[in-house]
1. Suppose you compute relative contact order in percent (Cα under 8 Å, 6 or more apart) for every structure in 1, 2: which one lands on 28?
2. Computing mean projected area of the Cα convex hull in nm², for residues 75-170 alone for each of 1, 2, which one ends up highest?
3. Of structures 1, 2, which gives 0.30 when FRET efficiency 1/(1 + (r/R0)^6) of positions 99 and 203 (r between Cβ atoms, R0 = 30 Å, to 0.05) is computed from the coordinates?
4. 3.8 is what came out when distance in nm of label points 7 Å out along Cα→Cβ at positions 251 and 307 was calculated for one structure; which of 1, 2 is it?
5. With helix-only ellipticity at 222 nm (-39500 (n - 2.57) for each DSSP H run of 4 or more, over all residues; to 500) derived from the coordinates and found to be -27000, which of 1, 2 does the value describe?
6. For semi-axes √(5λ) of the Cα gyration tensor in Å, the calculated result is 55, 22, 14, so let me know which of 1, 2 that is.
7. Given that distance in nm of label points 7 Å out along Cα→Cβ at positions 3 and 235, derived from a single structure, equals 3.7, which label among 1, 2 identifies that structure?
Structure 1
Amino acid sequence: MQVKAEQLARQVGDQLAPIYLISGEEQLLVDEACDLVIAAARRGGFTERSVHHVEQGFRWHDLHHDAASMSLFAEKKILDVRVPPKKLDKDASKALRDWVGDLAESQALDHILLIRTGRLDKNQRTSAWFKALDKAGVVTVIWPLEADRLPAWLGQRARSLNLQIESDATQYLADRVEGNLLAAAQELEKLAILDLPSPLTLESVIACLEDASRYTSFDLMDAMMASQPDRVVKILTGLREEGTALFGILGAFTAQMRRLSNTRGLPPAKARLAQQFLARIRDPGMVLAECAIIDQQGKGQLPGDAWMSLENLILRLAGLKSMPLPSQDQRKLG
């Protein structure tokens, strides 16, 4: 059966299911939902847990061997399976449907299969394996949190930490973290530790919190790949004002270009962003050649303003085709 994320705590408290599928692109929310299941299972006597990463070399039938092997100290086990959506292929489909079939013959619940994955597309959510898991266990699909829902989410999370926070302070925090749920959660935890007078006002929050949206070179890369030129300018300006070195940004930029084709380990949303960006620019080698020019400008080996060249290049890659490439400027200067 399908259970909403906010209803999952009640479900695991009432009766543990033999299978849980937790899906979503907000890694923080997926992990916290899985933590709820694990905590409830441990209270129910599932004292052993094995973790499986579905990657190269993984074999689905190994799960059956794991479920059958119990240690001398545990009679019940949680099998925690972390699988990228693209790995939910034909082999996975057969293995999961077979697992459900075996459950029908089992007389006791001595292991729980917990599957955590990224965002599933429509075809996956209507597949035979998904329907089998839905029928035999609990499926929780966690949808992205819309910007207008973030203040309410922050307020609810603050209450769970015994924090009372005024609405304008909540809105301020929502604006500052710009949708980064992990940063928002960390900032609320900082406020809870500080034990400030309650309720927290806008002034006290501003005074006590570091800028949760302080930018990094990787934020700049994300804005570029997402085709957000206005945000690119904002972030690059912020980095310069904070005294970030040109070569620090350029180093992060070139590193990102070199690993565009390898999205392994990235959150699903970032992996899709990188893949779409790669399809758009087609040739990372060309971009690296432009970076080499900027590097030489920064070292005084070529004429031109390295900062301006960097901004023009990133804006060009963010979709502003009118911005000149560093190589084009060099030809003019030459």
Structure 2
Amino acid sequence: MTDLDRYLADNQPSWNRLAALTRQVGSRPGSLRPEEVDEFLTLYQRVSSQLSFARSHYRDPGLTGELNQVVADANAALYRRTSSPTAGIRRFFVVSFPAAVWHLRRAVGIAALITFVPAAIMAIWLANSPEALDAAAPEALRAAYVEEDFEAYYSSEPAGQFATSVLINNIQVSFLAFALGAFLCIGTVYVLAFNGANVGMALGVFIVAGEQPKFWGLILPHGLLELSAVVIAGAAGLSMGWAIIAPGDRTRGAAFTEEARRSVTVILGLVLAFIAAGLIEGFVTPGLPTIPRLAVGIMVQATFMAYIISFGRRAASQGLTGLASDELEGNSARAALTV
């Protein structure tokens, strides 16, 4: 057996396997299992090196042509999956955004406490202190608020116009919660606590009036997703502020820059969540009875949470955190080949 024959016998199975995986990538995008993705990338790198070796050592046109075709096909399949605009958008929502939120999950928990603890304190305080209740609003104003104003707010404008107004307001609040984190977390804490206290104030007024079901029926359909998105935006802000306070083994500038870039990914991804919440608030809350609109809100929230947890965990298992810089060639390819 010649040296070339031995080389072919040793390596032909790898070339055939790479060709088969390439066809699978082309015909069924996202069908590769994680171990197959690793195998594809390993074989692609190995066969590329073997092509270079064959060109310089064997100079056999048939061998060089075969290897060149295998490598070119694999490269084309990988390039299509990592560079097209559609693939980029898909990768953002399947990989980058959930990866960034999952990476910030501890900050999300802290932001939730900062939001909902003041809400609970305010509601309990107003429900149990007539003096605090009177200081919050006169009795006549509270009665009008519970009986008419709170519900009328959701139909105060045409649905499309109202949904747009809500979207703009939510984006403004989330941007403040995010951007003010640069001031050592203080601004973010204020925005989250202030919004939570406002929710708690409204709840306290409804508790005293004995109208809690009405409150929850109006606030939960859109509020579940809306408040979740605000909390996540706040978590992004907290992560930036904390990077300045405790940068770890990085410089403060490097730590802040890294967290700011990840936070921008989070804010961009939240726009769709705010659009969905605005549509629910504009069209579902004033247009459906209580039970159906609650069902819509709970279903949308459950879908959002399942999406973040499922795709976030999968991205984290690939070493991705929502940063463009951690999508080095190997990680970027792994991410693209699994979506």
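1. Comparing all candidates, it corresponds to 2.
2. 2
3. Source structure for this number: 2.
4. For distance in nm of label points 7 Å out along Cα→Cβ at positions 251 and 307, the value 3.8 is produced by structure 2.
5. So the calculation was done on 2.
6. Comparing all candidates, it corresponds to 2.
7. Among 1, 2, the structure yielding 3.7 for distance in nm of label points 7 Å out along Cα→Cβ at positions 3 and 235 is 1.
Rule-based calculations on the coordinates, nothing more; no lab input. Quick caveat, the model's predicted, so the values are computed rather than measured. Cβ atoms are built from the backbone, for glycine too; each structure is taken alone.
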